[in-house]
Each structure stands twice: as structure tokens, then as C-alpha cells.
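Asks: In what follows, structures are represented as C-alpha cells.
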Structure I
Amino acid sequence: MDALIAAEAAEIAARAERELEALVRISSPSGDLSGAEEAVAVCAALLPTGASVQRVPCSTPGCAPDLVARIPGAGAGRLLLLGHVDTVIGHDAHALLRRDRDRLRGPGTADMKGGVVLALGVSRALATRPEAFAELAVLLVTDEEWRTSEFHHVRRFAGYDACLCFEAGQLAPHGEEGVVVKRKAAGTLRVRATGRAAHSGSAPDDGRNALLALARTALALTRHHDPGGPTQLSVVPSVLRAGEAINVVPPSGELICDLRAVCLEAFEPVLASVAPEDAGVRLETSMDRRWPGMDAQAATASLLARASDRLGRPIVGVPRGGASDASHFASAIPLTVDGLGPRGGDAHTPQEFVLTASLRERAEVALAVAAAALE
């Protein structure tokens, strides 16, 4: 391994547990203003000395402003380090960081406060070598877990030479260091039902049952589910809300389905298959979220080969089904690599964790990829 990478990774790892503990202490579910502000303040304090910090409007109205930090250099190449401070876990399930044998557990450790800690560490390491870059930018957003609107920042950083995103890392199929270079497109399909209320005891057939219409629609939509097919389409009903009282025919409700596929176009037949009416219940559909897919396999092959040489062990590009902000940047910045955060598991649950040893190991990977991108 490159001696400089080894030394810098050791420095990042020496601080990482304390920094992760500080970030996990803050409950920052998407949309929570005070939590986001506190998390951003901690991150700003961990940036390199001399970084210029801006708070720019978030892509989601009502969310706390995002953080953009820029560090000027004296060399060539512009590099973006990307992450988010919001979590899925709400205040009611929040917990402090706890050490569990070889793991650090806590809400958001893997998705993605552990990755944010590594991104900030990499920014500090690179900032000591300004001759290696023209500009280094850090973007931390506050709405990644629930955004449905257009992602503003693609235009802001279009033309950068590389984007490194610090979602959770993983191992490749044969145990090599894995980084994410391919992701599915993601969509959120919402079906709203409008029926008619009636007394469920004295006049049950006078009503138009929105709950039953949505249940039948959910079953019909799952017939499109074909993860092994040509578009790798998955259709997963994830939320069903209907009914107001135990003795009333449900007059309204909504169904939400999570869609994933290799491309956004694969969602159109699913959307078109919802009938406008079911047993007298009116059905209206909308796509609340359309996140593009990402395929940077070919574009990053040479980059990962150079990074592997610097690291002294293989770095392999792998696919992942989950959505990420990296997918938005991949069309504007061909050298986009994701999954540079620490390895962990149980994301989006109170048992979420990162592997303690991976903080150093993945810092080494991220530094090697960053150095190769700036060659």
C-alpha cells in the first residue's frame, strides 16, 4: 500500500469513532430542522481548516439548507465528496452509539453517518496536499432519505472530474473491496382511492370500499414483479392506508409501491396498468419519485485499476439495488463511484451498525480512489 495512504487512513480511523459518536448522538430524521442543523454544525466543525462553507437551499422545500464546502487547491482536477446527514429512524427509536464486540451500533451508522465521517476525514487528508487538486468540494444534503423533487445540485457540480459518494461499503463476491458503480432506477408509485362511506352494519352494500379496491390493486401490481427479467423490475407494495372507523365502509385510502428496475422506462407499464375504477371506487395514480439508474462500470474500470495499485489490494466495482444521490450525478460526472463508506448492516433499523475495523479499511479504499481520480 502507498505509505501516504496508510498514514492518512490511520489518522482518519483514530478520530472516526469519536466523530461517529458525536453524529449519532444527534437524532436527524429527514425533515427535522433542528436535528439537521445540529448535524450540519458538527460536520462543519470537522472540515479542513480554511474550507469555505455555504448553506444552500435543499432540494426538498421545508428541509434545512444543505452544506457545500469548497477547498481551493493549486493543482488540476476537481473532486466532489458526497453524503447525507438525514436518517430514516425517527426520534422515538433514536439511541446513542454503542459498542457491540466488533461493531458500532446506532441509528444512521451505516446509512450514512459513518460514511460522512470518512468523507470529512478524506477531505482533511487531501487538503494537506493542495498541489493534488484544483478544487475539492464536500456536499452534505439533509433530505436524501425522502426526496421526491428534482435534485438541485447536479447542475452546480456538472463538469467536475469525479464524484465519490460515501454510502455504506461492501465486499465483492470473492472478498475483494467492493465499491458501487451500478444502481437500479427507483420509483415511488402512489394510488389514491375515492369510494363512498356507509354504515358497515346496517348498509354495508351502499358503500364503495376503498380498502378492498386498493388491496386488489396491490395484488394486480405485483404481477409485474420480475427481478430476474430483462429489466430486473421489482414491484413491492409497501404502504396501505384506508379506513377511519371499525363500523364504516372505508371511503378513501392510498397505496404506495416501491419500484426498482434497470431504467426508469420500465415503470411505465406498471403505472399504466392501474385501472381508473375498481368496483365503483375511483383510482388516481402518480409517480412521486423518479430516481435515475447508474451504470459507471465502463467509465470507472481504469480508475479502479489505478486505485487498486495504490491500495495494494483489489477494488472491484459491484452493483447495488438501493437508490443513492450518486445516481443523479453519474450522468453529469462519468467518474462517479459510490459505496465508499464503512461496511455494516441492518440499515434503516434501530440495530444498524458498522464494523469497527472497516473504518480504517474503507478510509484506505476512499483515499486510494480519490488519489487515482486526481492523477
Structure II
Amino acid sequence: MAIRERLSGNEAVAHALKQINPDVMAAFPITPSTEIPQYFSTYVANGEVDTEFVAVESEHSAMSACIGASASGGRAVTATSSCGLALMWELLYVASSMRLPITLAVINRALTGPININNDHCDAMGARDSGWIQLYAETNQEAYDNLCMAMRISEHPDVMLPIMTCQDGFITSHAIENIDLLEDEAVTKFIGEYTPEWSLLGGASLSVGPYDTPQYYYEHQYQRAMAMVDSKKVILNIFEEFGALTGREYGLFEEYRMEDAERAIIVLNSSAGTAKGACDLLREKGEKVGVVKLRIYRPFPMEELSKAISHVKAIAVMDKCESFSAIGGPVFSDVRSACYELEERPNIINFIYGLGGRDVRVDDFIFVYDELEKVVKSGKPGKIYRHVGVRGV
């Protein structure tokens, strides 16, 4: 039976971690993720979990401790944001190359500089190619559910990759929403026992972190890449199992009013709710618009997404991250690539938005839909790399 609660996104993630009861949490505080280890340390102090809580001197050390714990056969978790994730950069690659199923809650925040503590997606997007699976959440409910499913996904024998669960800093992380929690026993049963294939404490002779010569390095990278490919099927299977348990059904992405859409917006995280609001207003006027909310960004759902948007005439991909590539943001590049093989490709344009916590409003998305209408009428994309919400632009 579901337990009805009112929690912030950070509280929801911390509660899920309490129910999972991992072996080790290593953490260093950084806004806006600090509340997660703060709440969790209270559970440790109160004896509500058996977790070894390791207060470290930096985020680099936090990930190092998680790597050591995971390599020793334990379940390891941590949380971070922004520059904290950047400080973990070296270790992100180490964790995925060692095929360690570490769970990391990322509370998305802008990267310095200039110094900014508010929300955008540049931190997780910068780590998109580090070999970590990435899940994104529109709501506090999704943040909780993603965390409950993440460990099952990463620990699957066909995957064995670390995983990030991402949500928007100061938006879902600190806002309080109604949420349905699973009972502790249900989470314990769903997560199951973790039996690693190898462990530093297993007694067998192991070489950990060796120099990988050209004779072997390429093969190891290939194995990691194929594990990311294989993870998509595992993710869908676990989503289906979770849906049967909770009644909350998830996919690689969510299609909102897309059945006959001629114009569509593709977006991540909490901004999807604002985009849906704009979509509803225009639908009331008879306009054929829709929204696609990406839930899984790594692995990227190339085949599934291209099929879902193949009937649309014009698409705006929203990036809450500036790649400084002069050709658009990272999500735009992946979406455009996914559509390359379509016989009839939609015109696709990119909007950078919301950097450093800049407000994104329903009117902003209506503006984007209006720009897409111009694209449909002209049959040409016009300027592809655009910005919305910038003063003077």
C-alpha cells in the first residue's frame, strides 16, 4: 500500500536511500545537494540504517571512497551538484571503467564561472560521456522512483555500470510536493540482494587499476560501450516491473499530446511541466502541438525517439546547457543525429534556455511554439542555434 507524504525532492531521495539501506554513503556538502547526506546522516545517527557514513574532505574523495566500497562488494551511494561533480570527473571514468554499480544523486546546478548556485544542466551534461547511465526527473515523485529503480538497473549482470539520477536544483530539490512512497518492505524486496561477481574481499587474486596497454585498452572500452547499449533493454524491463508494483508507468521518454502533433518540444527535467502547460493552452485553441520529455539520456534512445517524432513537421530541442560548440547544445546534437536516417526528417531547431537559474515561463514555451509555426509555414528551419529568455535577444 502506498504511503502518502509531502516531501521535497531532496527528502524523497534521502528517504529512498534509507529504504535501500546501502552499505556505504560517502559525501561532501555542496548546495543544493547538501540536504541529502544531511537527512541521511540523521538516519545513521538514529540507527534507522546500517550504513557506514563517511564524511570526506572533498567530492573527489567521496567518489574515491565509493569506488573502494563498491570494489569491496558493497553498495555505495553519494550525492553532489555542479562543481562537486566536476571535482569527481577523473573518478567518474574510473568507476565506469571498473564496472562498479555506484548510485549518484545529482542535483543539477550551474557550473562556475562566474559563480552561480542555481539550476541548469551543465554539470550532468558535462559528464554525459563518462560511461554513467543518466536518469532525469520532472517531479519529486519521479526523483524518488528513479532512485528506487537506479540500483537495480546498475547492478544487473548485463549492465554493471554506475548510474546518476538527476533532478533540478532549488526547483524539485527544495520544493515540497505530494508523493506516494512505497513501504520499506516493498523497496527491500524490489531492490533485492546484491551479489557482485568479484570483490577485493573475495579471496581471489585481483589486479585493480592496472596500466591498460594498447593490447587490451580498446577491448575494455568496447565492453563498456556494449554494456551501455544492453542497459536500454534492462531499463525497460525494470520500469515495467516497477509499474506493476506501483501503477506508475515509465518509459525511456514521455510523449505528451503527441498523437497528431505537427510541432513538438523536446525537454528534460522540471521544465517539462511548464512546456506541458504551454502545450495545453495552445491545444485549447486547436493547435496541434506536443511535448516529448526525455527521462533517459544515457543510453540515448535513438531508435525509439526518432520513430516517435517522425510524423512531426518541426521540433524545438530545449537545452538547459550551453556547450560552447557554436552549433547548439548537447541534447540537440543527439536528437538531430537520431533523426538523420529518417526518410522524411522534421525540421529541428535548438533553443538554449534557463542558464544559471533564469526563469522559464509558459510564455517562453508559447514563443518557442510560435517560432516552430514559422518553420512549418516556410518549410525551412531558419536559424538553428537560438537562445530564449536572454535580455536584448
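Since every read-out is calculated from the coordinates, none of them should be taken as a lab result. The shown structure was predicted, so the numbers you read here are calculated from the model rather than taken from an experiment. Cβ atoms are built from the backbone, for glycine too; each structure is taken alone.
Asks: Out of I, II, which structure matches 24 when relative contact order in percent (Cα under 8 Å, 6 or more apart) is calculated? Let's see the in-between values first.
Replies: Numbers: I: 24; II: 16.
This figure was derived from I.
Asks: Let me ask you something else. Given a value of 15.5 for mean count of other Cβ atoms within 10 Å over residues 56-63, point me to the structure among I, II it was derived from. Show your work: numbers first, answer last.
Replies: Details: I: 15.5; II: 19.5.
The correct label is I.
Asks: Can you say which of I, II returns 12.5 when mean count of other Cβ atoms within 10 Å over residues 48-55 is computed?
Replies: Structure I accounts for this read-out.
Asks: Given a value of -12500 for helix-only ellipticity at 222 nm (-39500 (n - 2.57) for each DSSP H run of 4 or more, over all residues; to 500), calculated from one of I, II, which structure does it belong to?
Replies: II
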